[in-house]
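Following are the structures in question.
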Structure P
């Protein structure tokens, strides 16, 4: 008798899962069709164009909404089996890993430049006002900071060179009286 009740409960859960998926697909289709038709109206397209976006942004918005609805439908359907907490935990971990990857990727240029800037400041080989040739760049040092060095050439143009590039290139320091 207990086995029969367990089987019946599982069959009901499977049917509920299928029903939630079906209803979710129908709602997703309806919402994305309405959204697509709304965003494709002439005056809405004009507003989007005035904001500086092109028409493909409409497809991207509709696609994002569609996948968010699919995701929510799937989570609701999984809750029929009691997996929702586990799935939420996994999703939170994946989002955290994704955010960590974004932060690390955004720092990929900053960290080497900062390390080179610290090295240059401890060595004190370059000072503000020095006239340098760094690789193909020539000019007077107008600023040195943690991330880059700014050179000003004879025409007054500024060249900003990342510190990581500076430490990799040959630096030629000229006497100040030559530069005028």
Structure Q
């Protein structure tokens, strides 16, 4: 198993795995209760450069079976710049003004989404990719990592806390109350 930067040709599988983790939020983003439409839009965004869901901001976990997990991560200071193409696409395709809350901030690399292939879930793959990000961003690059966890997902929260993340506050994302966790850069 290897963890590598994503390539444009990985876009379909990346969007599929991301939808596993954020289908409800993405349906709210497009304003329609259609997983098929939401996945189509997300795949278009993953294929495009310079947006928060772009393959450029993704890592994938690859095994002999192919890609089994994907994670998107970007510099929180660039949120508005990376979100602008998403807002424009939603407006263009759905004639919908999409004005979400800020889920991240400057001085944080934000883990937007972690998705693991269903038949690989429960095997520690999510933990491995998160540990990879901690090693790369926190230990090697001396950056702070942040993420949001649904208050109704204690399993995920326990995993993040076990890996060293700490709760620093709350945020609202698409109307959902979330806990904001970080693992701080070395001082």
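Just so you know, all these numbers are worked out from the coordinates, no wet-lab data involved. Here the structure is a predicted model, which is why all the values come from computation and not from measurement. Cβ atoms are built from the backbone, for glycine too; each structure is taken alone.
Structure notes:
- Origin of the value -11500, where helix-only ellipticity at 222 nm (-39500 (n - 2.57) for each DSSP H run of 4 or more, over all residues; to 500) was derived from one of P, Q: Q
- Read-out Kirkwood radius over Cα pairs in Å, computed value 22.6, structure in P, Q: P
- Look at distance in nm of label points 7 Å out along Cα→Cβ at positions 50 and 82 for each of P, Q: the largest one is in P.
- For 4.8 (distance in nm of label points 7 Å out along Cα→Cβ at positions 34 and 162, calculated) the corresponding structure among P, Q: P
- Mean count of other Cβ atoms within 10 Å over residues 106-113 - highest-scoring structure of P, Q: Q
- Among candidates P, Q, the computation of FRET efficiency 1/(1 + (r/R0)^6) of positions 10 and 114 (r between Cβ atoms, R0 = 25 Å, to 0.05) that gave 0.00 used structure P.
- For 19 (relative contact order in percent (Cα under 8 Å, 6 or more apart), calculated) the corresponding structure among P, Q: Q
- Test item: Rg and Dmax of the Cα atoms in Å, for residues 74-145 alone calculated as 24.4, 72, pick one of P, Q: P
- Each of P, Q could give Cα Rg over 2.2 N^0.38 Å, for residues 2-65 alone, but the derived value 1.89 comes from P.
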